[in-house]
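Okay, got some structures for you below.
Read-outs: derived from the displayed coordinates by stated rules, not from any lab. Here the structure is a predicted model, which means the values were calculated and not measured. Cβ atoms are built from the backbone, for glycine too; each structure is taken alone.
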Structure I
Amino acid sequence: MNTVATLSNDKRFTSFTYNGTRIRFTAPICLDRYTKILEWDNGYLVVLALYNGVETEEYIDLIPILHNLCIEPSEFLKNIKEVNISYD
């Protein structure tokens, strides 16, 4: 069973991918890239991100995003143990 999700961004969108499902949501235009995952807490991420070349701590709450997409958060998130940054 896959327990690792990935986070990335491309232009104006952030992508969170797990088990073949990719969720995309808008990101600030000044976001260059995510650099490090500091914390994963069942749908809540604390990350470091570069904004116009300056590294800043950022918080991402996936729960409301999943609700808006009619995805049950407890089902979607239950097996995720780790989140990595991927720009492949």
Structure II
Amino acid sequence: MRIDKYLKVSRILKRREVAKQLALNERLFINGKTAKPSSEVEPGDEVRILFGHREISIRVLEVRESVSKQDAFSMYEVIEEKKEEL
């Protein structure tokens, strides 16, 4: 599944366009490599997302085309979350 779609389906991000912009600005990584919006993600991959003052690393547990809001969290596990203090 494309990383932009995965982030939307898993509800890590609200819109695919946000994922696309993060990738185009080199703030989205899969297994340590810069990702494009169309990069494929598979179970076991590690994804790192750099927001403004926040960074989150997740491990992909499963890939599904659709999922309920309650089950979205089961698609990934948070490895690390950092928040930069201002």
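Compare relative contact order in percent (Cα under 8 Å, 6 or more apart) across structures I, II and report the one with the greatest value.
Values: I: 31; II: 26.
For this comparison of relative contact order in percent (Cα under 8 Å, 6 or more apart), the top structure is I.
Identify which of structures I, II gives the largest calculated value of distance in nm of label points 7 Å out along Cα→Cβ at positions 52 and 68.
Numbers: I: 2.4; II: 3.4.
Going through I, II one by one, distance in nm of label points 7 Å out along Cα→Cβ at positions 52 and 68 is largest in II.
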Quiz item: Which of the displayed structures (I, II) returns the greatest value of distance in nm of label points 7 Å out along Cα→Cβ at positions 12 and 28 on calculation?
Solution: I
Practice problem: Supply the structure label, taken from I, II, corresponding to helix-only ellipticity at 222 nm (-39500 (n - 2.57) for each DSSP H run of 4 or more, over all residues; to 500) with the calculated value -3000. | Solution: I
